[in-house]
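Colleague: Following are the structures in question.
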Structure P
Amino acid sequence: MSEQNLESVRRGIELFNAGDAAGFAELATEDFVWVPALPGAVTGGRYVGRDGIDRYFSEVAETWERLAVECDQLRDRDDVVVLLGRAVGRGVGSGADVETPFGFVAKFRGARLAAVDAFLDYGETLSAAGLA
């Protein structure tokens, strides 16, 4: 199961970076919960289910000329995968380039993503995963 989860996270990153909400949704449970790390960049809060995925991808596209997740390290434990890497992008309005530490904790239910909690701090990411 662990290698399958790692591959799902890799695929999810590819789909996110491509702006493919429909493809990403295929990896997720119907009640998937997304808690973004950049609440100032989008409306903030939690994004739930397919509607939440669509809304989040739409808000990212409106806010960012480009936004990508770059993976430096993946760790897995049971039904959790932790990513440590960077978020790299350019704002639509400002044209400012952004590169910041970025991490997330992806929780699985069976073979599907059930939740992603994202952070701008590696320590917070590891703590949320119980790996601190």
Structure Q
Amino acid sequence: MFNQPEFSPWGEIQHSETLCPGVFMVDTASHGGTMVSKDMAAVLSTAARKCGLKQGGYLCFEEDTAEAIVFRELLDKKLWAIPERIKDKAAYEENYINSRLREYHPDYWRARERGRQNAVSHTASAPAHSTEL
């Protein structure tokens, strides 16, 4: 269904790992990142899509700072789980994903947090449904 990319903004791809259908973590001889196919990019928030680089039918997120956006989005949507090889998943989520987002993509982080707060407020203020007739 989704073809793995052959080229990336960072060079020819040497290794690719599928995180979920249409989302690929890629390595090149010198760098890498995460590439989200055009069709799968629709699952990302508007704030996340703004952070990606468009190339060859993919939205690309550089490994050092930007791919944490994709990890956060996929975790939030339960489309990906932190790999079993990572023993302390909570530390990885906080120290690798969230801290990078706060440092390198504060606008994205603020938009995500606002969305989460709005979802909680909306749920808390929703009227209870009566089962009485």
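Every number here is computed from the coordinates shown, using simple stated rules; none is lab data. Remember, predicted model here, so these are calculated numbers, not experimental data. Cβ atoms are built from the backbone, for glycine too; each structure is taken alone.
Colleague: Which structure, out of P, Q, was distance in nm of label points 7 Å out along Cα→Cβ at positions 5 and 77 calculated from, if the result is 1.6?
Modeller: This figure was derived from Q.
Colleague: With distance in nm of label points 7 Å out along Cα→Cβ at positions 61 and 117 coming out at 3.0, pick the structure among P, Q it was computed from.
Modeller: P
Colleague: Please state which of the structures P, Q yields 0.9 when distance in nm of label points 7 Å out along Cα→Cβ at positions 37 and 69 is computed from it.
Modeller: Answer for the origin of the read-out: P.
Colleague: I would also like to ask the following. When relative contact order in percent (Cα under 8 Å, 6 or more apart) is compared over structures P, Q, which one is greatest?
Modeller: Numbers: P: 24; Q: 16.
That would be structure P.
Colleague: Among the shown structures P, Q, from which was the value 12, 39, 31, 11, 5, 2, 0 of P(r) over Cα pairs in 10 Å bins from 0, in percent calculated?
Modeller: Corresponding structure: Q.
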